[in-house]
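Multiple structures follow.
Read-outs throughout are calculated quantities, based only on the coordinates presented, and are distinct from any laboratory measurement. Here the structure is a predicted model, which is why all the values come from computation and not from measurement. Cβ atoms are built from the backbone, for glycine too; each structure is taken alone.
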Structure P
Amino acid sequence: MTAAGFQRLQEELRTLRNVERPGVIEALATARQHGDLSENAEYHAARDRQSFIEGRIIELEDLCKRAQVIDVSQLSGSTVRFGATVRLEDEDTDERVTYQIVGEFEADVAKGRLSITSPLARALIGKRKGDAVEVDSPRGQRYYAVVSVTFK
């Protein structure tokens, strides 16, 4: 994963440990004071939230331990690979889009971060500026031209 993606995971982990976990513990204590726990919806909601938080903490700790962090600013070249920022032109609509190829846990297409495991990213790997790319997508066959490849 990229250094920025790793930093986002660590920040989420810190928030869960230092803000969310203490908040849910307080909510549980408050709900317990309301008496009969078997019919206390507030208590059950807090327990569900606690379960989610604890599960996510375990997941993030594991991801952080196993992460292979790559500093994209140290990369260069003209071939698409992990960390590259790729500008594409849809050959059917002439629409241009820009994506950075990132790890699957940091992907967010709306923010221009494309998972290395996505069909488009897999089709782009190894391509250069000017190359054509054909991708099977849920909307059918798509054709792109690689406009630029940068590392930032």
Structure Q
Amino acid sequence: MPTKKSEPKLLGRRAELPASPDAAQLDRVENPHADTRYVARFTAPEFTTLCPVTGQPDFAHLVIDYVPDKWLVESKSLKLYLASFRNHAGFHEDCTVAVGKRLADLLNPHYLRIGGYWYPRGGIPIDVFWQTGAPPKDIWLPDQGVAPYRGRG
């Protein structure tokens, strides 16, 4: 849930890893440039979760782009939230979309997209993409920079 004030609750304090994504607190701070449209990008190249069938770890490279309005996500709380998936069992599609929706609900940005580039499971890589709508026409939205999985070839 968003904090009532724009003061982060986790920044500058010792924080334990949340037990689950639902238990994780995401903080937001006021955007000092709310009058300007720009893209903020977070990249999590070592995102980890568990397969809900086998319990084995799954790994992904997440790229989150958003065009903030009044709020920015506080990065320490985002890191802890993403790390809380480490012991969470969920399919690739569920985890990727859940992260995107939670951020969109917290921030109410002009635009948000997430790319989940998952490493192969059973020999098949699964890439998952979600966005809140069409990107604003007045922003530069760079490619997410993650090449399609090619194995050794």
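Tabulated data
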| item | result |
| --- | --- |
| Read-out distance in nm of label points 7 Å out along Cα→Cβ at positions 26 and 66, computed value 3.4, structure in P, Q | P |
| Among P, Q, which structure scores highest (criterion: Kirkwood radius over Cα pairs in Å) | P |
| Label whose coordinates, when mean count of other Cβ atoms within 10 Å over residues 58-65 is calculated, return 13.2 (choices P, Q) | P |
| Label whose coordinates, when helix-only ellipticity at 222 nm (-39500 (n - 2.57) for each DSSP H run of 4 or more, over all residues; to 500) is calculated, return -5000 (choices P, Q) | Q |
| Highest-scoring label, criterion being mean count of other Cβ atoms within 10 Å over residues 74-81, among P, Q | Q |
| Comparison of P, Q by FRET efficiency 1/(1 + (r/R0)^6) of positions 50 and 114 (r between Cβ atoms, R0 = 30 Å, to 0.05) - largest value held by | Q |
| Distance in nm of label points 7 Å out along Cα→Cβ at positions 82 and 98 from the coordinates reads 2.3; which among P, Q | P |
